[in-house]
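The following blocks contain the structures, represented as structure tokens.
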Structure 1
Amino acid sequence: MIKFLLCFFVSISFTLSAEEFTGEKNYKSWELAKKASSRIQFIVESTKAGIFSSDIDGYVKRFNFSGDFDKKNLILRNMKVSFNAKEMDSDNDSRDEKLHNLCMNKKLFPIVEIIVIGPLFLKSLKPSKLPGTALIRGKKKAFTIEIKGEYKDGQLSIGGKTVWGLKEMEIPDPSIFIAKLSNEIRINIKLVEKI
């Protein structure tokens, strides 16, 4: 009973002291999304003719994010990033058509969500490894993200990186004979907002 009451009062205390960390970013082009301070980047490796490898660098041009920020204790919880699959841009029209229609199937599964409940302790000097879930192609998939935050001069900055797999996320492989994609998708997230 004492444990229950303690958890209850801690929960109330957090709710009263939490502020909403929220924002929407909208970039008109791949170039602007790449240069932005807040960005979602996805990278896959492509190998052509079995010899030449290069990274395909993509960005999400429009996305929303939110979270509950305990400014007093510098703790962030309930982090969420969401976007429409059609906003993913790899700076190549034919590649993006495959990405939107085959890989993501934007008509059936338009929304992608990334959720990390936390808590993320901003006082920590080292990045934290936290569990998360991704809603992708209509299914929830578990993953782990390495994430770090900082609050300075009224600005909250969050940086995270994770690695997903095409197979694990059940994303169809768009590879063709002369250009083979790696299974690995590297995701980098950077969110910067005044609060």
Structure 2
Amino acid sequence: MPVEIEAKMQVDDLSVVRKRLKEAGAEPAGAVLETNVFFDTDDRSLLAADKGLRLRHARDLSGGADEYIITFKGPRHPGPLKTRDEREVTVTNGADVAALLDALGYHQILSFEKRRESWRLGGCKVELDELPHLGVFVEIEGPRDDAVMTVRETLGLADRPLVKASYIAMLTTHLQESRDGQRVVKFPVES
């Protein structure tokens, strides 16, 4: 099974990171608005086993093309970086997949939007993420721990604490602490 190896850091300003990416010769790889829908059983068996099931709809911000990806994430592996087994399948119809998962007993538990700008540097994917309620983050995903850490240092982020929690875990905590019963988290509509 493929393994996801990533470092995630919260930052104050994505423009600083974007400038460092350009200075380091990183290649831009597009920007999307994602809607991430997470599924689990009524008894939260996936959460209890530290697993995840997600349907992602990504709309390309430059051309408007849509992509739907279903992802299964296994439990986290021990280590300094967030590492877990991951399987992804591209599908053509998100509504059909959601209906299929529901019929199998996996129900939508939370949905959230994320703006993501992608770059490539040093054999790694660098994602600049913005989420409602949470702020801005940089994710560096690569083939090995050392490749991820090298890109982290290149971008001047070695002093930033690593965030091991997933976005869904952080949003769930935020919504519980704010006593916000939302299950769909979107960006405010711009006028």
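Computed from the coordinates by the stated procedures, all read-outs in this text should not be read as laboratory data. Bear in mind the structure is a predicted one, so any value in this text is a computation, not a measurement.
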Calculated from one of 1, 2, mean projected area of the Cα convex hull in nm² reads 11.9, and the structure in question is 2
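Consider the structures 1, 2: one of them gives 21 for relative contact order in percent (Cα under 8 Å, 6 or more apart) as calculated from the coordinates. Say which.
On the way: 1: 21; 2: 29.
Matching structure: 1.
Hey, Cα extents along the principal axes in Å, for residues 84-147 alone derived from one of 1, 2 reads 44, 25, 14; which structure?
So the calculation was done on 1.
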Value -6500 of helix-only ellipticity at 222 nm (-39500 (n - 2.57) for each DSSP H run of 4 or more, over all residues; to 500) was derived from the coordinates of, among 1, 2, structure 2
